1. So mean count of other Cβ atoms within 10 Å over residues 30-37, computed for just one structure, reads 20.1; which one of I, II is that?
2. With relative contact order in percent (Cα under 8 Å, 6 or more apart) computed per structure, which member of I, II shows the largest figure?
3. Of the structures labelled I, II, which one yields 1.9 when distance in nm of label points 7 Å out along Cα→Cβ at positions 14 and 62 is computed from its coordinates?
4. From I, II, which structure was mean count of other Cβ atoms within 10 Å over residues 22-29 = 14.8 calculated on?
5. Identify the structure, out of I, II, from whose coordinates Cα extents along the principal axes in Å, for residues 38-77 alone was calculated to give 24, 20, 19.
6. The value 61 for percent of Cα pairs over 15 Å apart was derived from one model only; which of I, II is it?
Structure I
Amino acid sequence: MVNTDQAAKLAGTTRVTINAWIAKGRAIGLPRMQRGFRLPVWQFEPTLWDAIPKLSKALGTLDGWTLLAFLETPHGGLGGVTPRQALEQGEADRVLALASAEGL
C-alpha cells in the first residue's frame, strides 16, 4: 500500500489527480482514519491499470473497499483464483463479465 503522494510518483502525476481518480473510480483508494487514502500499489501495473475503471463501472461502485474485496476474493467462476490474478493472467474479459453479473 502507498499513500497518495507515493501513488502520484508511481503514476507520474500529482496527489490532486490521484484524489480525483479515486473519486471517479479510476483508482482504488482506501480511506484512512486520519485524512487521505492508502492505495494498493499493484493497481498501477499495466495489466490492472486499464481494468480498474471498467471494474468500477461494471460493479456499480466507487468504494475502494468493495473494489478491493472483489479483486482479492477467490471466485468459482475463475476456477478459484482471484479476479486480480485472472487480470494478471490476461483474463480481463472474463473478470469484467463476472463484475457485470455481480454489479450492485
Structure II
Amino acid sequence: MSSIWKKLQSADSITPALRDEIIREYGVRGKKALDALIGGNVRKYLDFFVVTGTSGEYVVEDDFCTCSGFCFRKGECSHIIAVRIAIAMNWYETVPFWYQDRLACE
C-alpha cells in the first residue's frame, strides 16, 4: 500500500499537501478524482459505487469501471481513483437501494 493511501485512511480531510501528493502520483486522473469527491459525485449504492463524471455516470466495482477510458486504455481511471479515496476516507453518499433497479426503471 502506497503512503498516499495510508495518509488518506488517517486523514480527517484532504489537506493541500495531500491533494498535491495525489496529483503528483496520478496527474490529471488524480485531479479529476478529487474534483469528483469535492463535488459530491461519488455514491455507494447497495450493489455498486457510481461516480458522476463530466459525460455521464460510471459504475465502479473493485478495479473495473464502465467508462471508455478504462475500457480502451486498460488502466486505473479517475473514477476508480475517486472511489478508492472515498473508501479510504469514508467520504461518499450512501444510497439505500440497488443501482441496477434504477437502471431498470429508466
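1. II
2. Between I, II, the highest calculated value is found for II.
3. I
4. Structure of origin is II.
5. I
6. For percent of Cα pairs over 15 Å apart, the value 61 is produced by structure II.
Since every read-out is calculated from the coordinates, none of them should be taken as a lab result. This one's a predicted model, so the numbers in the text were calculated from it and none came from an experiment. Cβ atoms are built from the backbone, for glycine too; each structure is taken alone.
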